[in-house]
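Take a look at the structures listed below.
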Structure 1
């Protein structure tokens, strides 16, 4: 897998319900990255919430989408895995792992950035890591 797929996503502005290179929200990053790096299509969910501030709805969507995905230990994480993060006490934010412990995600007011899940800002917020069923059988060469 070519890491440039993820690199060109960095700096894309945060946009509510953003699903492409003109703007991303956190699920938009995951959706775009999974498709462009692995040809895995996941639902958009853009019609299932009004804004990214709707914590209950976002948490429910994250829970629903991760059903059937493999729970992954931090040490076994690899590119393409999805990191679920707690915000305001709920699993409300997500990012796409690109090079453990690095992940990319969209942050309102900042845009799409690369962060470490073990940093002071995120380590206590990590809820889980999940691998899409189509990636469970794929060997990772990165």
Structure 2
């Protein structure tokens, strides 16, 4: 491809939707406020948000394994209930999170987009080329 396309970082509604989509098959505690997470992750990419969710899920699995080991050590049967993501798991996910697009890069992308729009407006006065098809394919 020879085109560069500017795609801005997700806004609040998009970040909220990304969290919901990534976690759609995951049990999440009702105490976890996805809108709060969306607000706290401004300037994070969709991939960054997915990484936060994956890290929270991994933390949840580690907690469930530790709880099962503790139950076995006490001579109890471990719970077979599917664990749910808690606030603490997202806190751990956020501690490990890193924004993949730095402010300086974000500004460069915005400048690039502005230049793209400016060039597109300047080209608006120039009509495109009219394409005329040959009568038959053999005349190329």
Structure 3
């Protein structure tokens, strides 16, 4: 009997193709699926084409400009959870990323199982937020997106 894959929709974004392909494989063998984007243009296409649950992104890629891409994603897709995965991150970077809506921030040297746990936690937060919002929207107390 084969195990069923998770239904979490994950996008991995990094211009280091070998790294992101290896990460995608690590995620797949843990029964999750992910799409990959190697640049901002590919990422934007995937983000605009489908509803994503979690995006794992390297914010220090050419064409992104620090955390501006994070801001743009959260502005246009506020329910999508974002995890920052970068080679170099300071404590101040982590504070700034969280202020802009990142779920969490890690160095690329993170253990794959720990990252998977964070992805699952981010997905759980997204689901819980939507469950909390929906009854209020149906009651006319807030606008549903």
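Ranked on Rg/Rh (Cα atoms, Kirkwood Rh), which label among 1, 2, 3 comes first with the largest value? The partial results should precede the final answer.
Working: 1: 0.92; 2: 1.28; 3: 0.97.
The structure with the largest value is 2.
Please state which of the structures 1, 2, 3 yields 0.20 when FRET efficiency 1/(1 + (r/R0)^6) of positions 50 and 122 (r between Cβ atoms, R0 = 30 Å, to 0.05) is computed from it. Please report the intermediate quantities before stating the final value.
Values: 1: 0.70; 2: 0.20; 3: 0.95.
This value belongs to structure 2.
Can you tell which of 1, 2, 3 yields 1.3 when distance in nm of label points 7 Å out along Cα→Cβ at positions 42 and 106 is derived from it?
Numbers: 1: 1.3; 2: 0.8; 3: 2.1.
The read-out was computed on structure 1.
Given a computed value of -6000 for helix-only ellipticity at 222 nm (-39500 (n - 2.57) for each DSSP H run of 4 or more, over all residues; to 500), which structure among 1, 2, 3 does it belong to?
On the way: 1: -6000; 2: -18000; 3: -15000.
Corresponding structure: 1.
Every read-out reported here was derived from the displayed coordinates using simple, explicitly stated rules and does not represent laboratory data. As the structure is a computational prediction, the values presented were derived from the model and not from experiment. Cβ atoms are built from the backbone, for glycine too; each structure is taken alone.
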